[in-house]
Structure P
């Protein structure tokens with residue numbers, strides 16, 4: 001747990017590294033971006049080609 005020292009937040013190195021990105025974050029971003037492109041492509045095709 002973070003401690004307060006003279007108005008500043010003091011954390012241990014382990015607490016600081018807990019937000020480290022892993023391969024699951026990269027996979028989530030890749031899949032979500034791909035799905036967004038796919039959905040927008042379908043919407044564009046339906047809207048402008050009909």
Structure Q
């Protein structure tokens with residue numbers, strides 16, 4: 001279902017002349033890095049409290 005939804009959205013974006021629904025490259029990479037680091041810190045905090 002997700003694949004078909006992605007394909008439909010991919011076909012509709014150029015037809016409706018909409019901008020791509022994605023962040024610019026550098027801010028997107030920074031955002032992914034921050035989410036990853038936040039997950040690592042969260043795991044460290046949780047393992048510190050429960051060990």
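Every number in this text was worked out from the coordinates using simple rules, so none of it is lab data. Fair warning: this is a prediction, and the values are worked out from it, not measured in the lab. Cβ atoms are built from the backbone, for glycine too; each structure is taken alone.
Out of P, Q, choose the structure whose coordinates give Kirkwood radius over Cα pairs in Å equal to 14.7 when calculated. Source structure for this number: P. From P, Q, which structure was distance in nm of label points 7 Å out along Cα→Cβ at positions 17 and 33 = 3.7 calculated on? Going label by label, the one that fits is Q. Matching task: -20500 is the computed value of helix-only ellipticity at 222 nm (-39500 (n - 2.57) for each DSSP H run of 4 or more, over all residues; to 500). Pick the structure from P, Q. It was calculated from structure P.
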